[in-house]
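As structure tokens, here come the structures.
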Structure P
Amino acid sequence: MRKLAILGAGIFGDRREQELFEPAGYQAVYYECADPLDIAASLTDVEGLLVNLERVSDELLDRLPILKVIGRYGVGVDNIDLEAASRRRIPVINVPDYCIDEVAEHAVSFIFAANRKLPIASSLPRQGSWGKVQQLKPIRAIKEITLGVVGTGRIGLKVIGMMAPFGCKILIHDPYLVDAELPRNAEMTEFDRLLALSDIITIHCPLTEQTRRMFRSETFARMRKQPAIVNVSRGPIIDERDLLAALDEGTVSFAALDVMETEPPEREHPLLHHPKAIVTGHAAWYSEQSENRLRDLLAMRIMDFLEGRPVPSIVNKFQT
């Protein structure tokens, strides 16, 4: 049987992939490791490598002589050396279409939590304060705020569609968005104008060299309304040291994050304990349905590639 290695599937709690791979003649072998280099000797005979957040480096690929395809459980592929894979003509397959609703819902939940200051509001009764709103002021009705959306891929557009009926003004920045049908209360704008006018800013762009540290001290300094920041995209888009300073100085009023620069963060990371922040552990993608979609779609796309069928989500394009 042709061997496929599956890394990082321990978060799922079962071995669902075997039900798809083994009847088709593939041996699916599960591994758990912090660094795939530690188990490279066990991977020399694999034709397919499926990973979650594990690092797939040039050095690792050197040790996998018959590897034909890499699959990534999720959307982002910044843990995979795409140049090294392309040089070896190894396609990298992701699954960008499995959790659009879930991540958008998570972002919208963050937007409402930030606007209603729910973490602060829930702490007050524990401090003996009941029925008093002085520490929550100001809170504006959601239809009166300006929401800034940075990035309009599938998830960004979904968030816009979910928030538009609430009546808030929506400012959108995405240099790649062309001819989109936007709600009446949404408009395209320049990045600086979005920073200056937004009450809440939600981030939905991929991690690239252009977006890495896109939100840093210089960015926060251009914000006029002390906005809340929501990030369900990629952690390194925000410089966390600068974000902490902005929260402490009041330049940013609140941060709602599902992703961090380093994952998992240290347990004593100051953002995990900051009174003006809420952090969820890269969980925005999850529902029972999205987990099954993710695993089934990636398994099917790996088999489709190995058996010569077209695959809709190869990230690294190279000439055959």
Structure Q
Amino acid sequence: MKNLETKSNKVSLKEIARLSGVSIATVSRVINNTGRFSEETKHRVLNIVKKNNYRTNTLARSLRTKHSNSIGILVPDLTNDFFSKVVQEIEKNLFKVGYSTIICDTQRDPDMENYYLNTLEAKSIDALIVISGDHPFDSDSLTEKVPVLCIDRKPKNKDTIFISSNHKTGALIATQRLIDKGYFPVYVSPDHVSTSRASRISGFKHALELNSIQFTQSNSLELKAPNQESYDKTIEEFLQKNKDKRLGLFCLSDYIAAIAIRQIHKLNLKIPNEIGVIGFDDTKYASLLNPSLTTIHQDTSKIAELSAKTITKMISSPSTDVKKNIEVPVTLVARESA
């Protein structure tokens, strides 16, 4: 069967083998990324393929090997700097080992999520990576049983891999820093539901408990309407109402911290003397804010590396035991805001 083609002609595996100086079986193993072959052989064969602008017949290969070499990724918001960075890093790691990705932005819409799940299954993905979300992910909702890995989203099924930063510890570290510096601690967060949000709030409350501070409504600021204009208004009103307190704001994301800092400037409050701010994520603009943002750093490279390595192992060796819950450490990045 002819497996490779250009725009003008079709070339058999036999011809590729002749040009590469290896057997047909070896060429097939290299192209399908299966079996054993040396790095030198792999580079020689792939260079011949690239040099002649050949393209593998993906449909024929997937029918033959029962693998499409593609992995679906569900993400709730690609405009979110943390999510986009994780997706980019995962894509890079998977590309290195011969997998393509199909990335679907659900925009936190359950109907869109269901639609994309159906679409991904129709494309015969080899595995699925689910990033964050408003409710536990149920892998039994899939019609085909494929490996599933969740990042920052609790799985409903015990056999689903769960990878997450240590959000609770990060929140505890951030809150303890605010308390140590004499601030009145307040967490600031959108009110949408997520696994990471719940863990960060739990860490915040645990820090208060360790310092014999009773948690009350005055220690929280929930941002209910999902747009920046309403966030601005809610934060400004809260700051005005609590001018008598030396507030220490633990913002559950750098994005919220940036909005808070802007409102603090509008009220001519001095950071960090009169009010402190700590974020979470350590996004690319955290160091560019004025003052620069103290924040909790999430190791996106490590999360992506572990995710890619784990999911590909589940594809290639389904019977192999892998660690079901993986927690990635976080660190405090101390800057000027607190």
Structure R
Amino acid sequence: MKDKIIVEALKQFSREGYYATSVQTIAENCGISKASLYKYFSSKDDLLMQVFDYNLKQMFIRTTTYKADESLSKKEQLVDKIVLELDVAKDHRPFANLVFQAIPQKKTSEIMIMVKRTKALLMNWHFTSLRDAYGEEVKDYIWDLVVMFQGTLREYSHLMVDDHKPLHSKEVAQQVVDMIDCVVQRGGHLSSLLTKEVMHDYEQFREEETVASIEEQVRECCVQIRYQVEQKWTRKQKQQVFAALDHFEKEVMAKEPKLYLFEALGRYLTSEVPISTELDRLRKLIEINGNSPNDHLDVTKEKKE
């Protein structure tokens, strides 16, 4: 129920604004009383904080859920990663702006801790992306390159989302990579300000920190899929879709999911809502957790035999 409340609050805050949205409305849309909602959240401010944390996690998960096209070069894959990041920012940045306008002064420090953690995660994602694209060429000054890369993306994102400049993600991504190429071409003449010693805390973070446990990432993907469905329909309008979604979530969260059911239910849900990115992410997580995405084929064979 807590996840459902967070998703509904995100929808209402984004659509109506923080101050115009009542806790009563969120509770009613979740089918519970206002008193029941307060069992999960101490206040409306607390709800906003947790919605913001959820929004940041979703932004990071979507940004790093990149399915590489092996036919592309490493730099072409980097362009695709940047396009994905810019498109995700378009979806998530407006809500982040809303939070900074609405959050009480006393909560600012908590918000900044969340933002700093996400920034560190993104910096390490950019570290890995640049290392994969340029390899040993950039190892001596890679953190300096990461800062330049991240700052450039942030400013382009600001111009595209906040200032509504008519820029296309693909063109921006290619421009950023072309500029990085120029830097790398004369990289031998560069000295590094951000050495490993200077960036030791980020180095340690990169080695030890993950955005979430496998179980939490699976749960986050399920919440995002439910959010997509609930954005489009109510349960009364599409009972069969919600029934499939309920079964899908139960199967995915099982200790040993039956992957032929995962695929069948996933295909049906994809025909109703655009969730192919989330399904790809779930397949990877299931594989990491010890199940092969192709196990459902073996089960099917056994049934035929």
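Derivation of every value follows stated rules applied to the coordinates shown; laboratory data play no part. Every value quoted in this text rests on a predicted model; they were computed, and no experiment measured them. Cβ atoms are built from the backbone, for glycine too; each structure is taken alone.
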* Computing distance in nm of label points 7 Å out along Cα→Cβ at positions 41 and 217 gives 7.1 for which of P, Q, R? -> Q
* Asked: Upon calculation of helix-only ellipticity at 222 nm (-39500 (n - 2.57) for each DSSP H run of 4 or more, over all residues; to 500) from the atomic coordinates, which of the structures P, Q, R produces -13000?
  -> Q
